[in-house]
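**Student:** Dropping the structures in below, format is structure tokens.
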Structure 1
Amino acid sequence: MPFLYLYTNKKIMLQAESLIIERSYLTEIILSDTGAPTAGKQFKFKDYPQLTRGVQGYHLVMVGVDAYVADTLIKSPSGNTVVSLTDASKLVLTIQNTASKEVVYQIPVTTLIAPYNAGRIRKLNNLKVNLTKSAVTVLDTLSANNLAVCFNWYYKFVKVK
């Protein structure tokens, strides 16, 4: 079971397993530049109110995430073409928590594509994610402009203590 570490001594577990879906939301990042996005470009998530606001008395926590390529999702929620597996291999995801710490740093997007990883969704350990500060980074020039990279976030609400 792989572990990723915070800057503190806490462990954040990113585990490949099946999970029971309580709530989920499909998001996208449009990889848009003046031409095909090149190495070093970073693209952040837009604000998805369903994923950024809790319910009174409860925190929203992420329990899992997976990614999609054109073979598994033909169009993004806004109708853009989804990245190919080749382009997905040029992307990494960084997840920042609500305390502004990068708790998952540059994980390859390809490791989050369930059908290519024994059908397993990557479980997150009840992370409080700051989605608008989380981002995808391009490692090498993509094949086209305005492609979408899509992530499905699995989440739940936990009572504030």
Structure 2
Amino acid sequence: MRKEIEDQFDAALSAHERKLAQRREAQSAMERKEREFLQAFDDRCVSSLKPTLEQIGQYLAARGIRTRIEQTQERIGQSGRKEQDTALVIYLAVIGEGHSNQSNVYPSERHPHFRLICDKTQQRVVIFQSTIGADGVGQSGEIGTVGLEELTPEFMEEKLLHVVKQIL
């Protein structure tokens, strides 16, 4: 092979190797940023949001609304698809006169709930709420997105108050 052709091959292959290295570096930086956001969300949930929900849950329990708080971590299935989001959710079950055995009522997905879902790719938190009760009346869906800095105990109190007003 002629030297000039060999040099051109070397230049093309070197440029390709540099592009691959840049892609790996960009991918690594993106994954690091996503991990940091997930950790920041988890830290915020543990330090202030979950305790706020627990306090509200205790208050509501004394007033006839059972609650269950659940914090989940992202889970990837064997197929490589995401099966579960990193999220914080509170389920609400209104205990009323129509329930013959109130001790059997366990707040779950089929009850009204308020959920914060960590979107690591967009670096935002998706807010999802369901106000659909046992009678099938209500609404369910995403109501917006916020940044981590907006997730304060006061924010949670206001949003949960809004959900409770809608389900009563």
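No lab work stands behind these numbers, since they all come straight from the coordinates. Quick caveat: nothing in here was measured; it's all calculated off a predicted structure. Cβ atoms are built from the backbone, for glycine too; each structure is taken alone.
**Student:** Identify the structure, out of 1, 2, from whose coordinates helix-only ellipticity at 222 nm (-39500 (n - 2.57) for each DSSP H run of 4 or more, over all residues; to 500) was calculated to give -500. The partial results should precede the final answer.
**Tutor:** Values: 1: -500; 2: -14500.
Going through each structure in turn, the value belongs to 1.
**Student:** To which of 1, 2 does the computed value 1.26 (Rg/Rh (Cα atoms, Kirkwood Rh)) belong? Intermediate values should be presented prior to the final figure.
**Tutor:** Values: 1: 0.95; 2: 1.26.
The correct label is 2.
**Student:** Identify the structure, out of 1, 2, from whose coordinates Cα Rg over 2.2 N^0.38 Å, for residues 91-146 alone was calculated to give 1.40.
**Tutor:** 2
**Student:** Moving on to the next point. Out of 1, 2, choose the structure whose coordinates give relative contact order in percent (Cα under 8 Å, 6 or more apart) equal to 17 when calculated. Could you put the intermediate results ahead of the total?
**Tutor:** On the way: 1: 41; 2: 17.
It traces back to 2.
**Student:** Suppose you compute mean count of other Cβ atoms within 10 Å over residues 67-74 for every structure in 1, 2: which one lands on 18.0?
**Tutor:** 1
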